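Student: Some structures are shown below for you to check.
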Structure 1
Amino acid sequence: MSTPTHEMWTARLRGAWQRNLPIEKLLPDDQPAYVVSWIYVFGVATIAALGVIIASGVVLAFQGPAWYHTSDIGNFTNSMHFWSVQMFFAFMVIHLWGKFWMAAWRGNRVRTWITGAVAFVVSIATAFTGYLVQTNFDSQWISFEAKDGFNSMGVGAWFTVTNLGQMLLLHVAFLPLILGVLTLVHVLMVRRRGVVPPIDAVPGNMEVHK
């Protein structure tokens, strides 16, 4: 005896996806005119910088410290990873502050705003562990200074910033995975709810760009 379609978890998941995020919203053909704004460009630029960070980080992880400390191409890849992180934070801060002053949580978009804010916090932790795994004098200095700070808060017993293996795991696997999931959820929420209109926008009186 076969299981009724409506009782199958795959059918329920598919139905929920189609109701909440149909293909017309996931891949729209047109957007409201107010989307033509620089504040939205910084959101896309943040994701682009994140892509460069991940790509260069994968190369650095595979090649190892001896490569990116001694070879020219390694130094270039290391620098590209570093500066893409700087651009990522610059774009993200501009995007977050811009959306804050636009009251981007309007229209039942609170969760969208929260995922962006949490992603920013996770990014700080990811960048901090990145400083700790450079395997140079800077990373040693930062890690031992940070160790005293964490010990003073009573968390040094299980969060040891001088443990290279622990910090490497956090930096290249655990934290990037969380950041990637948050970014994906954030983008899908934007697709579902749409971008927030200007505060003084008049509903039903907006041009559409195709």
Structure 2
Amino acid sequence: MENTFVIDNPMITDRLTVLRMKKTGTRKFREIVKEIATFLAYEVAREFPMREITIETPLCKSKQKKLDVGEISIVPILRAGVGMIEGFTTVYPDTRIINVGVQRDPVTHKPVEYYHKMPASIKNSKCIIIDPMLATGGSIAYTIELLKNEGCEDIVVVAILAAPEGLQAIHKQYPKVPIYCAAVDDHLNEDKYIIPGLGDAGDRIFGTEE
């Protein structure tokens, strides 16, 4: 799908297999979410602009390149997106974190906001929305709209897993917003969970499975 980037890397695929396993415990699950988030953060950076500068090495002067991306804001969707924060801040240590609380109504499956706080300068940031699961796309689309309402135009979405239905929904509404993920799964079930998926990412990250 246009503007969707699936990161096909054996290291990510191996970790994702363990992430999917029912027997994988909370501690290991958190570790792998962080690892995959780190890989994805590097992949997103492939598109960052660069500028040329002149430096002095121990031997001579040399023209080299540095990032010219400006301010980066990571926008985790609570609560599962919290599990990806450390992976991204490992790669972008000076980034700002803008939390958005959106949950899915269990009956309608529509996004319901319960928290967000954005500084006025957000409009000048490159905003990277992070959420382990892009299922229906409702929460992510809601967050994109929040950012756009604040004047932000440079938006990227990063998920670990995505469903085709969610990808189509996002691209229909926001065709210019790129989406990065580690895998696109088969479909959503009647309860709007990704199949084969990995269960409820938030419950598995926080150890709250029943």
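Only the coordinates and a few stated rules stand behind these numbers; no lab work does. For clarity, every value in this text was computed on a predicted model and none was experimentally measured. Cβ atoms are built from the backbone, for glycine too; each structure is taken alone.
Student: Check the numbers for distance in nm of label points 7 Å out along Cα→Cβ at positions 9 and 145 across 1, 2 and tell me which is largest.
Tutor: Across 1, 2, distance in nm of label points 7 Å out along Cα→Cβ at positions 9 and 145 peaks for 1.
Student: If you don't mind, there's one more thing I want to ask. For the read-out helix-only ellipticity at 222 nm (-39500 (n - 2.57) for each DSSP H run of 4 or more, over all residues; to 500), a value of -22500 was computed from one structure; give its label from 1, 2.
Tutor: Checking each candidate, the match is 1.
Student: Quick check: 29 is what I get for relative contact order in percent (Cα under 8 Å, 6 or more apart), calculated from one of 1, 2. Which structure matches?
Tutor: Of the structures listed, the value fits 1.
Student: Here Rg/Rh (Cα atoms, Kirkwood Rh) was calculated and came to 1.00; which of the structures 1, 2 was it taken from?
Tutor: Clearly, the read-out refers to 2.
Student: Quick one: distance in nm of label points 7 Å out along Cα→Cβ at positions 25 and 49 came out at 2.9 when computed from one of 1, 2, so which one is it?
Tutor: Answer for the origin of the read-out: 1.
Student: When mean count of other Cβ atoms within 10 Å over residues 121-128 is calculated for each of the structures 1, 2, which structure yields the highest value?
Tutor: Once mean count of other Cβ atoms within 10 Å over residues 121-128 is tallied for 1, 2, the winner is 2.
Student: Quick check: 18.1 is what I get for mean count of other Cβ atoms within 10 Å over residues 97-104, calculated from one of 1, 2. Which structure matches?
Tutor: Checking each candidate, the match is 2.
Student: Of the structures labelled 1, 2, which one yields 23.8 when mean count of other Cβ atoms within 10 Å over residues 137-144 is computed from its coordinates?
Tutor: Of the structures listed, the value fits 2.
Student: Still on this structure, I have one more. Where does the value 3.6 come from, among 1, 2, when distance in nm of label points 7 Å out along Cα→Cβ at positions 81 and 105 is the thing being computed?
Tutor: 1
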